[in-house]
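Just below sit the structures, each encoded as structure tokens.
Read-outs: derived from the displayed coordinates by stated rules, not from any lab. Predicted, not measured: the structure shown is a model, and the values here were computed from it. Cβ atoms are built from the backbone, for glycine too; each structure is taken alone.
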Structure I
Amino acid sequence: MKLDPRTPTGPIGQQWTKAKFDFKLVNPANKRKHTIIVVGSGLAGASAAATLGELGYNVKCFCFQDSPRRAHSIAAQGGINAAKNYQNDGDSVYRLFYDTVKGGDFRAREANVYRLAEISVSIIDQCVAQGVPFAREYGGALTNRSFGGAQVSRTFYARGQTGQQLLLGAYQATGGAVLRSWAKANPDILVKYLQAYVEGLRWSLDPRNKNEATRLFTDNLKLPGEIAAATYAVAADPADGLAKDAAFDLEGFKNVLKLRADWTGAAPGAPEKYLDLSYYDRALKLVNAQ
């Protein structure tokens, strides 16, 4: 029996860079023609599903736990490593690669570990963009600590809940947001979008449209009938499903700001600093006026 790891050819530091260049590209207009199945909803699966969805592919993410938050990634509470070398203590992509291979008793696929070390810098940036509340210095810069016997400080962390916060960041990555400047420059477009979204949500959650809404799952996502029905039931659940009229949970957001203040040591900011619901309120008035 031949064991083939199917890793790219070439020097280990260039294997995945060369492989990415050799891969065939997909035209943006054709991405919706492809459906990608992601098995697992932990950090790797949830991040892959969110990223592929943003790129325009049809994505189906499956998990076998009773809840996606039961993923084992939630146990990774100590932190996440990246070769950013913020502390200027000699860290590098190669050092992170070496430490990871050695820490794994030389059992890992070295090409994949090198690729992980390469993109570790971008992973941290992605997590920050998704809202993961990493610990910071008093000046606002991300802080690091030495963890797991490493001789350099490369671990980014969110108190003792890093795994949980990383998962929450990946799960909310499909949420929509626009810059205030863009909203001020395009108010009508934004209001019409929100109006259409609320109207579609009301139609979808109306019990009279249950069968037709479920059929959309079977026709467009090619789901079996029983899975489509179960998916609709989850989405329409009054407690844990889609929020009525896409309403923003202001009290929950205030709690998030309080938790972030606990981590940063700063006073919690006012919600108005981070959001503007005036466009949503205008859209809701238009929907109710019909």
Structure II
Amino acid sequence: MPALLVKVMDSYIQEPLVSVVIAAFNAERDLRETIVSVTKQTYSNWELIVVDHGSTDATADIIREFAEQDPRIRSTWIAQSGRPSVARNYGAKMARGDWIAFLDADDLWLPRKMAEQIDAALTNPSIGLVYSVAERFGTTSILTRDYGIAPLPFLAAHTHAALKKRNTIPFSTAMCRAEAFNSISGFDEDPLLKAVEDWDLWLRVSAQYDIKFVPHIHVLYRVHSGGLSRNLDEMNKRIQYLCQKHKLDGTTMGVKTWKGVALVIRNVTFFICGVYVRSRMLLFSLVRTRTKCD
């Protein structure tokens, strides 16, 4: 599908097609809300590809319901592999868009996510990866490790060198140029990279293309009580494996354990930064509204 020509004032601008890929496994609890967050985007030139990889619940029925209502939504089924990277690559192969955006089956997009990221992406043809801020919600509070926004704006990576030090790109905020994604053959499906395959992809894309950070909250990242990201020992093993693959210094890598006063100070910092980002977004919105009125 070609870029959509949209008339703005007395001229036309191109809106590239964005292919959204969701890998869903037994996602009946949250998937409906996730898909709705895509359909409510202010940016209209998108397609949604939902890859059901072996679900045994009502996931397939939910996908079918939305696909019947909106021709932009497509679905497919593959066998369960235990690796989301397999399902994501399968969905990306079906993509027809100029850009591929990834969304976890339980996360939510805010309405201007695609529009603001496309605006940023089109500022420079050398940009191959755009990302923004995610805010955690769910089983989280100011007293837990999984709290607040990510990344903190002053820690966001803008270069390949910065990404080699830490992964500051929340998965569901990422939008990758299709040409860039395909040139590196997508996600590495190595089972030992499970849960860090996104960081591996960002490193390989940013080695060849520029990256662009949009300092706005575009994603609500759902925190569950379980999950691999909360298994610190296992996560740190995967990170060390990633470091070996990319020949990175793994001595300073890993997920830290925050406790007591240090945790409170950390989360207060996250809270303050969240207020700053929301204030910036409000100002941006007011300026945009004033510009339209003028």
Structure III
Amino acid sequence: MNTDKLRFKEVTLGDKPLFDEHFSRLSPEHTLLSFATLYTWRSVNSLRYCHFDDTILIAVTGGIAVTGGRFSETSPLIILTCTERFEERVAVLIEYFERNGGSASFLLMSEELSKKFLATAGDRYNVKEDRDNFQYIYETEKMIKLSGPEYHHKRNRTNRFKSSYDYSFEPLTDKNAPECMTLFLEKLNNKGDNGYLETVLSDGFKHHSALGLKGLVMRVSGEAAGFAFGGALSPEMAYISQLMANTEFAGAYPFLYQTFIKEYCGGHPFVNLEEDLGLPGLRKLKLSYHPVRFTVSYIGRATRVPS
């Protein structure tokens, strides 16, 4: 492996076929292994990638990183999108960054990969569980039917919404996408996010068709009241990347979840609702839907910076 050929570059729409072909070999469950996710977050996280040695290396070099931290150009977070020859590639990359005066961190998407990483890196790195970025996996059928006592509260809230409001749904299109953006900016925007979500949503709405995203718009009395979009990671796994609703309408969130999953995720046994970012309210919400498992993640960080 000649690391002199490592050249990281920006992610563009034209790269989608390369990523799609590579990810299709992995049967991924994590949404970071989705081109749509990488593209819409590319500016916020200063993403770069390198197609190297028949795999793709993804580098988070700055901005609001997936781990909640900031990384300089010399200390990126590396996502190594492979399982084959994993130890060999890790060893080469560690040596490469040390030789160039830096020390990368590594996002490891399973317990097995974390153990392989430690066996290769030795005492130069430690590995810690990254619970805030565990992604939540649910059975699609249960999310659609909301049957059983554990979903009693969700059923009540969706029924309340249906009986209280004059609602309708329609697919996300280039025509109604600007309405959704206006809804976000005027009603749903959390001013504390420093504008990063506006950037992500803007790219998602603008390029939803090119990115292969499916979207749904909720209306109440004819006005946009919520939206959602997501896609498929594999034949087994769908995902929702963004879902927002106006909480002035009681029950809007669970009804939008249920309807989107019914319309666009029914052909997949499982659906990924992404991480909770360590936010207590979001964690409580996602746990209340009773995930069947998590996509776990670990971060490998250098124990010392090379001199």
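Data table
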| read-out | value |
| --- | --- |
| For 25 (relative contact order in percent (Cα under 8 Å, 6 or more apart), calculated) the corresponding structure among I, II, III | III |
| Identity of the structure behind 24.1 (criterion: mean count of other Cβ atoms within 10 Å over residues 16-23, calculated), options I, II, III | II |
| For helix-only ellipticity at 222 nm (-39500 (n - 2.57) for each DSSP H run of 4 or more, over all residues; to 500) computed as -14500, the structure of I, II, III it came from | I |
| For Cα Rg over 2.2 N^0.38 Å, for residues 136-223 alone computed as 1.31, the structure of I, II, III it came from | III |
